[in-house]
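Dropping the structures in below, format is C-alpha cells.
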Structure 1
Amino acid sequence: MTYPPSAPDSDEAERLRKEQELNMIVRQLLTSEAWARLRRVELVKPTLARNAKIYLLQLYSAGKLNRRLSDSELKTLLARLSQGDKRDFTIRVV
C-alpha cells in the first residue's frame, strides 16, 4: 500500500529542485575556479553564498551579465555582499 506524499516532503522536494536549478544556472555564469570558491563559501556561510547566487541570477536575468565571472570578480562580489554581515563588538570592563 502506498500513501500519497505528505505536504512537508513535497515542499522539501520542491525546494531541493529549485536549489539544483539555481546551482545549474549559476555554475554556467562562473569560471570553474569561481564556482569552486562559491561552493567552499557555501559550506561556511550558506546565507552569503545563497545571496550571491540570487544576485548573479538577477544580473543575468536583467541582461547585465554577458560573460563568465572570474574568481577575483567573485571575491569582490562576496566582499561587497558580506559588508552588511560585519558585526562590531565592544567589550566593556566594569
Structure 2
Amino acid sequence: MEESPELDRFYRESSEVANLLVVAVQDTEEDVTNFLQSNGYQFPVMLDLDGQLAKEYRIQGVPTLVVIDSQGEISRTLVGVKPTAEDLVTLAKEAG
C-alpha cells in the first residue's frame, strides 16, 4: 500500500482531528500483522475477511477512502486516491 506511510503519519500526528481505521479486505490477520510490524506502522486495521463491509460501503476498487462525518454519515468517497497526511486533515475538517 503506497499510501501507508502517510496514513501512519496522519494517525500518529493528527489523532485529535479525526479517527482513522484502515480496513483490510480479504487479507488474513497474519498478513496484516506482518505488514504492520515489518513497516513499524501503528494505525488500527479492521479485517473484512468476507468482503461484507466492502459490499455495504459499495467499495469498487482499492484504495478507497471513505470519510465519515461526526454524525456517522458518509461525507465523501474517494477511489484511487493516495492522500498525504495533510490531505487527510483537510478532508476530516471539511467533514466536521
Structure 3
Amino acid sequence: MVNYLATVVVTLKQVVNDPQGLTVKSGLRQLGFDEVEGVRVGKHIEVRLTAEDEKAARTRVSEMCRRLLANHVIEDVRFQVEEQDAQVGASR
C-alpha cells in the first residue's frame, strides 16, 4: 500500500449567496484593501489515506467528497492527490 495526501477544496457554488465572504470582503475594504472586488469562503480539507495506487486513492477521495465532505447541491469540490513519504504521514 502507498501513502497519499488528498487536498480537498470545497466552495459554495457561484449561484449561492456567501454571507461569510461578504463579511470578509467588507472587513478587507475597511482595512484599506479597496482593490478587493469579491471574496468566497470555503473549506480546505487534508485527508491522509493508503491505497494500491493513485487511481484507487482518487476514486476513494471522490467517494468521500460525494458522501460526506461536500454538499453537491450548494457546493463545488475539487481535489488533488499526491503520494507521500511514509514518515511524513506518520508525524501528523
(Q) By the measure Kirkwood radius over Cα pairs in Å, tell me the structure among 1, 2, 3 with the highest figure. (A) 1
Q: Assuming -11000 is helix-only ellipticity at 222 nm (-39500 (n - 2.57) for each DSSP H run of 4 or more, over all residues; to 500) as calculated from a single structure, say which of 1, 2, 3 it is.
A: 2
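Could you figure out which one of 1, 2, 3 the value -0.60, -0.74, -1.11 for log10 I(q)/I(0) by the Debye sum over Cα atoms at q = 0.16, 0.18, 0.28 Å⁻¹, for residues 34-81 alone was computed from?
So the calculation was done on 2.
Every number here is computed from the coordinates shown, using simple stated rules; none is lab data. Just so it is clear, the model here is predicted, and its values are computed rather than measured.
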